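Each reported figure results from applying straightforward, stated rules to the coordinates on display, with no laboratory input. Keep in mind that this is a model prediction, so the values were computed, not measured. Cβ atoms are built from the backbone, for glycine too; each structure is taken alone.
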Structure 1
Amino acid sequence: MLPSSHRILRIVVVILLFLGGSFGGWRGGGQAAIPWQSKIDAWVLDTAAQQGETEFIVYLAEQADLSAAYQLETKLEKGTYVYQTLTALAERTQGPVLAALEAMGAEYRAYWVANMIWVRGDANVAQAMAQRADVAYVYANPAIPVDVLPDQSLEPLAPEAVEWNIALVGADKVWAAGVTGEGVVIGGQDTGYDWDHPALINQYRGWDGSVADHNYNWWDAIHSGGGICGPDSPEPCDDNGHGTHTMGTMVGDDGGSNQIGMAPGAKWIGCRNMDQGNGTPDTYIECYQWFIAPTDLSGNNPDPAKAPHVINNSWSCPPGEGCNPDALLAVVQNVRAAGILTVHSAGNSGPGCNTVNTPAATYDESFSVGATTAADVISSFSSRGLSTFTGNRKPDITAPGSGVRSSDVGGGYRVLSGTSMAAPHVAGLAALLISANPALAGQVDALEEIIERTAVPLTTTQGCGGDGPADVPNNVYGWGRIDALAALRAAQPLTITKRASSDLVSPAQLLTYTLSVTRSWGISTTNNVVLTDVLPANTTFVTATLPHTFDGSTITWTRSTLNAWQTFSVTLVVRIETGAQGAISNAAYGVRSDELAAVGGKPVITTIHFRQVALAPDQAASAEPGERVTFTHSLTNTGTLSDTYDLTYTSGQGWRAAVSPPISLQPGESASVTLTLTVPLTASIGISDTLVLTATSRSDGSVSAAATNLVTVVKIWRLYFPFVPIE
């Protein structure tokens, strides 16, 4: 990561103070230790004895107190403060240790992400470091293979456009709401990335559509070896394929039939932390440091403003491979203090309980993810809690991890399974939430809280603790399987919903609205909550629940406080005005509080159903006594409800007529109806009769329409030509 072993890297991170006991609580075994031996992993001494020299990480006793970072409002403020505080501490305290290492001829690389130094040296160097009063602990730096499963070579499935796992968690519904991750940067540290893969290139922050610039967008923590990529690759490269697959699940979309990623509108940057699938605590740490303040390709000019919002970590560091459970704790704590969410796969050591055994996944500061199947059942391989080291409940959340199709090196696609496949779903979801509400950037607690509280709750009877029918969270699913759409709805600090008692009403009926306000996330209480609603047109106010005010148009409710995840509900009753038609659109409602911006709700549309009929046209005719006259009219249901109409008539002269039988019509439907009259033979020439045809609703007798028909009795004179035979 550094161009020179004598260079002190600078990075911003939040760290808890290391107390003396936290460094000596874990050892690889052996006999009772003398004081300096209690400050060093047995692995370091063992490998130094076997190989002549070894790698280890020296943690200094003085560590930064970054608690003030949590009081800062923006992600940039947090990141800048952490970077400046950590680099200043490293510059002030590391000099004597570095001088001693140089005097012993040891190779070293200094870091500031925590006050620490990577060293390659023999047992004498390791002992000298452990004996120093300004050194807190000497950690092992073993090589750890990427945690993969046997089914990684499954044949690629045919593309499904939106992949099943993406649809299952509802990401496509979030896209439909106009949120795809725009404005958010996702970081990934893994085996590297095939940056110009068709599903990844347009989302790479270093690509503008025609020219690539890898400065600040890529870092290679592999300084020797590196497989097909070689060491210190100047552009994103993947010598394994694992990283390319995980990034595809975060942002992948080729613009065609391969919609494989949660947040295709987000940008990504990457760091290679594994050499051909093998990483070390040092390479993990180097990537974490670079993410806090990305640099150019020479490792210069670190800039916290270019840090990602979330980092995906689909890798492990188990003690079985020599990794000390505390080795990465301060680093992860500091990354979180910089306002960066760090998502971590829970591991593939299931199905037994107490199998979350990769330390970085067990930290409270890591958002740990288990894997589920397409049937929303825990994957057999997914690690279960409790945490092997801390005894904490883990995982925190679950996401699809069995049979996930995503991008592969070389431009293709393949199917993999593992918690490595589950974690990227959560990183992508975090990007969607920040895109929907930029105020969430840097608010790690809030992001985790939203994702947890909106997950599909899943329970278990496996026996790992928390096995009751209502035990959520538990040690198998955590809070449950992520639900992107539900999380989106909760991404605002205040959310408001409104429901009508019916979506169909009639004039003069009562309609009840229920308004609910929820403090969706946040640690503190919000004060002076004010909920308002404007009386909809074509309605009159009847009543409202709870204390309220009404000024003739606006109803107002107030509440002094509202805690996180608490809901405040009220009801409003209105009467639909007589003669109202069309629809009642209730859109002018919202909520605000002292420290939170006003939030409005979506319009609630209620259709006014009414019965109405039209009969036309009026007609007139002339007829002789005894002649039959038929009047034909168009009957139209001009209301919004299906109806049946009875037809009747009246006659001014009392003449008898025949009318069409009852007829049923759908809204907007028309039909022809008839009124047939035979003029009486006794009718006098010159008189008239007015016949009124009426159509009446069977459902509501007050709804009718009429047409008037006028008949005038006449004598039609015909010329008479007598028959004259032709001779």
Structure 2
Amino acid sequence: MTSHQSRRFAILAERDINKETYVEPWPEAGLQVVDSPFDPPPSLRVEDGCVVEMDGKRRADFDMLDLFIADRALDLSVAEEAMATPSRELARMLVDINVSAGEVRRLVVGCTPAKLCDVIRHMNVLEMMMGLTKMRVRRTPANQAHVTNWRENPALLAADAAEAGLRGFAEVETTVRVARAAPFNALSVLVGTQTGRGGVLTQCAVEEALGLRLGIKGMTSYAETLSIYGSERSFVDGDDTPWSKAFLAASYASRGIKIRFTSGTGSEALMGYAEGCSMLYLEARCLLITRGAGSQGVQNGSISCIALPEALPGGVRAVLAENLMAAMLGLEVASGNDALASHSAIRKTAKLMLQFIPGTDFITSGYSAVPKRDNMFGGGNYDAEDFDDWTVIQRDMQVNAGIRPVNEEETLAIRRKAARAIQAVYAELGFPEITDEEVEAAAVAHSSDDMPERDLVADITAADKFLAGDANLLTVVRALHARGFGDVAANILEMGRQRVAGDYLQPSGIFDRDFRVRSALNDVNDYAGPGTGYRLVGADWDAIQRIPQAKPPHDFIDAQVGAPLRTLVEVGPARVGTNPNEIVVAVGPAFGKGLIKTIGELPHDRVLESLLTGVAEEGLVARIVKVHHSADCAALGHVGARLSGSGIAVGIQSRGTTVIQKKGLAPLNNLELFPQSPSLTLEIYQKIGRNAARYAKGLAPLPVGVKVDNTARLRLIVKTTLLHRRETEDVREQPPTEVIFDWEPDV
């Protein structure tokens, strides 16, 4: 542990940001995010329609990835033009609003991996975000959720999946702690999502053959577990080749299952086979393989390896670059932001904004719709405890990042319904019982810690039989219909029908709430500068801004309003005092009448009692006047000082902000100012009265100390604004008036 002489550096050392690991680049080991000295230069030579040289390597020296890219991924009809176009010019085309995404993509599909990296080399983060806004293939952004739990509890899985559907997630992915639980986890999430809303796509992230079996049964509708790598040895270690991945993708698609590949910077270095190349260059190879294999899209953004590129200079920039590259190639992009990226809330949110603001097809490739401890994907970057933060940020920026605000009542209802629906399926098909106790617990639960124990052995034994038998999506539909869940049954049946139609296999396909496909074909991204492309307006914007925390403005005012104080009586115009032992307390226009409490919930009569008690403790007298022509604190004090026989006054706004003023001082100059009105107590008001009297006696008292609350403005500025506005409603062009206050001094 480093010993610090500086106290400041010792405190900084304990900050969350310094829990991370940082490392200097080591190109030979692949620990360099871009521009490794071992990256090849861009080049391409085509003879008789065949690539004979690519990125400085002759065809005879190609590895299997080079062969697949050369023969399957490059559009040779534009390749020579693309490679001859200066990389800087291509980079400028990406951010030029006068150049369409189609024109950029026409050339990009002829670029080699090294050429793609060379284009990105000319772009900073802001320019890449601009490029991503234009190149995203689907016009409307969306989001994907993770729904898992440690206990593999079906009622909780269904309830959480239903809430995810209600919150607007277009896709929901589950996985398992115990591999044999996969069939029932997939079933629970299917039933849950289609209870939350029809059309949510689901998947179960398991071994690929098992994933395909679940898809054939109709339990899932998409897959993104087909991992690919940018170096040959990494592929070989997975017993795979680009051709086998392409075959598997075709197998999924032939059954109506949407497919994305998974890649991301850092995986090859993690496996020890980076071949000295930069992370971004290897990812460029992955993306061209994805395109060549015919996959709809890619889950990329470093994914599980995110801490590795983040340990290096420019790591977060490289992650954005790989997302942009994928979009440039016309791929649907599920842009990471799923695995925990940092201990630092500032750092992980800064990273998120690179996709959140420009928008991607899926802002996260897994927002944990459950608490981190229940996320079997290894935790999440953002989880169920961050829902409100996410929706508020969307509202702040007028951005759609795929999650809608919901209220507690509708959420509890949909969670309870989903838990009852999966209970009905289990009962109808003879699976281990889901009790009413489990249903109710799932409806209100935060995590699996809140759920009763189940017999996991019995569940996975039944799951084995379900997987091995003939039961499928139609079996589930019949079970739901038989038990009175016709609407959920209809949604699941429609998912099956859509599988047959195959429309959501269009590039970047998702469903809206009415089972209408939105894709890169019928919802094409038409961004061409300000006023074009996707704009969060109309009903969508209304939904995003309607967060449950937002209250009508008058709710804040009404809490401070009540019957006028009978102890305060205005008796006529205020006079200029002649008593040198007099302190004037000048109150605002709404004091004790339009408003009866300070922002700190102190009743106005109690505040006056405290002030006047403080004055009396010093043997002086106080006179109260009400100022009508202004609600400004400085003006109140200034008027009061001119009317005071001693020349000393206390000015107090209705919300509680207070000043001690002296005659002859400019309005914005004063003896003591107390702007932190929420922190003022009755004891402090008494001290303010005492100090005002001491100033009148010609003394120099110790200023009244008030604890500074650095969060007060953040918490209360809205309420302050509204209360001040209410006070200004009582402003009148009339002279100050005398106020009689019926009280008994306690001195």
Structure 3
Amino acid sequence: MFYFSTPSKESSSRLASHYIRAINVFILVMTALLCICPAKAAASSNSDSVKPLNRFPRMVQGYFVKSVRRIENRANERRAGLKTKADAEAYVRGVREKIQQSFGPWPEKTPLKPRITSVVERDAYKIENIIFESRPGFLVTANLYIPKGRPFPLPGVVGTCGHSATGKMINIYQSFAQGLARQGYVVLIYDPIGQGERLQYPDENLKSKIGVGVREHLYAGNQQFLVGEFFGSWRAWDGIRALDYLLSRDEVDPKHIGVTGNSGGGTMTTWLCGVERRWTMAAPSCFVTTFRRNTENELPADTEQCPPNALALGLDHSDFLAAMAPKPVIILAKEKDYFDARGAEEAYQRLRHLYGLLGAEDNIELFIGPDYHGYSQENREAMYRLFNRVTGVSDATSEPELVIEKDETLYCAPRGQVCELNSRPVYSFTKELSQQLTAQRRKNIPAAMLKRRIAQVLGFRRLAALQAKEPPEYRILRNWRSRQFPKPNWTTYLVETEPEILAVVYRLSDERLYSRPPKGQKRAILYISHQSSDAELRSEPLIKELIAAEPDSAFYTCDVRGIGESQPDTCNENSYLGAYGSDYFYAIHSIMLGKPYPGQRTRDILRVLGWLKSNGHEEVHLVAKGWGTVPATFAAVLSDQVKQVTLKNALTSYSDIAESESYSWPLSALVPNILKSFDLPDCYKLLKSKNLKQIDPRGPNGP
């Protein structure tokens, strides 16, 4: 307890006098300091201390959730409409065709050139350390577990690994390979690209310069989209070629061939069920859920876990397993996994209905373990039980005793990295294909043809209809006080570029404006921000130069979706600029939806241009910086309203990214398949007729 005494009136008066004198001294000192150090005083109100506005951080998430829900609802209606065996068989054929559209076409099968680099003898099996080529010069490292003391041929299993630095050598993956071998299975378990002995970006110490697993997958995979490749197809092709090698062995019975894996290996098991018909049984662990659950739960996934156009085609995880029907499959999940167990249950119910129509309801199973993500013993034992029921090779129901090997024992390459054996990295294939596409492309593309090609790669089905639409609806927000912008007054307009998507447009002016933009100015400047109009209005010198150079033009800025005022706050705290963060999350979902993110942002600009025109601005000087230059370039080519173009820190070319080992442009700025038909310099050439000005262009490692 605290006790307070009450001062007398005399002491109170004396204290008040002291306080007044102290305050007066403080004021005099501060005034002197302000006179002596005006720069320091200005620094206290420096624009850098102003936090950029972000009033709509959930807008993009809401849009994508609704898009994915709408697709799932339509797909569920189709599944519910399956009433007969013929319906079910037609459904299986349909999903196989759609999967092929997403993953194909496949490369030519070339010689595997397998070689055994060493053999490890154990009591119940031996391990052959093997290297083969899934593509010419592209080495795959694998361990082949062969049981001893049993008559051949025996059932075979391909093991696919999840994300771990050591790949096939980590204890949980050794465990299922050993466990199967001790029960009588020949098991081939191989390293994924970017893991184990297959780093694609090794440094001088044989460590990844990018980051093992997820980071290498994203880095190589995002770049591949430019040339029309999909990293998941590359990963699946390794699995197909692993199966080719396994079936080349006399010890293996081709009538019993399984595939299993966990996490990223669960992904590959699921995809391999969809793309390869030779499996006779499968057990994906800790992956199968639904795309909707992952989207709603803000769960990022690797590039290979997000097949191009999969959502647009109406595919879901369950459909890749449906492609196996009516062969035996067990979905392995975990109650506490970040891959939502509810989605695993939903996938199971869909498949149970399908398998039931095919007369094989007993061939689809679900097992949900009690713990967290991982191929733990209870999940492995559930897999053993299914495989043993199918093959009859063993009646074991529990896992045999295991002995985990040291990493070095399982090395296939001399020091555990195939780069020392001159294995080609993924990016070298991407570079080679980009160069081939450049040589094949037309050198001078007519304007009308270029517009059609832009519309095609951006996912615009009806460009003319988009441009002919009525002016978009918009909102006018209440005026805020000055944010140290180049003009004293500004108004925020929210332009609805499509349902639930708002482009945030600021109009700067000398007069205070509470209502719609005034008409009477034929020309306007529209600045497309790099990451935030609010921040760049305070920090970007180009903006002040533009306002000074064109005092008679109305001045606007625009944050397209996912930028500035609608920068998402999803996926993880402060993850926006992270390789696995929210900007990537929506970019990769856009590819699954068949609506590339740069196309969505180009749409935003085109609709804002239409809005400007409805307000009397028939001529627009389109200006953009950094990330904003990508959609601005496309919009400038497509819109006759744009009469002048200024691009600062624009990308030199997509070929430069595709042909570089390193790059820093995000997936949200990359356009899938673009290099098959044109490149940015084709756009820049055409825009010369619109007085294009390029300021400090940036290569693959900018802006």
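Overview of results
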| quantity | calculated |
| --- | --- |
| Among 1, 2, 3, structure where distance in nm of label points 7 Å out along Cα→Cβ at positions 86 and 534 as derived comes to 5.0 | 1 |
| Among 1, 2, 3, which structure scores highest (criterion: Cα Rg over 2.2 N^0.38 Å) | 1 |
| Of the structures 1, 2, 3, the one that 4.6 was derived from, the read-out being distance in nm of label points 7 Å out along Cα→Cβ at positions 278 and 686 | 3 |
| Cα Rg over 2.2 N^0.38 Å, for residues 310-549 alone - structure with the largest value, from 1, 2, 3 | 3 |
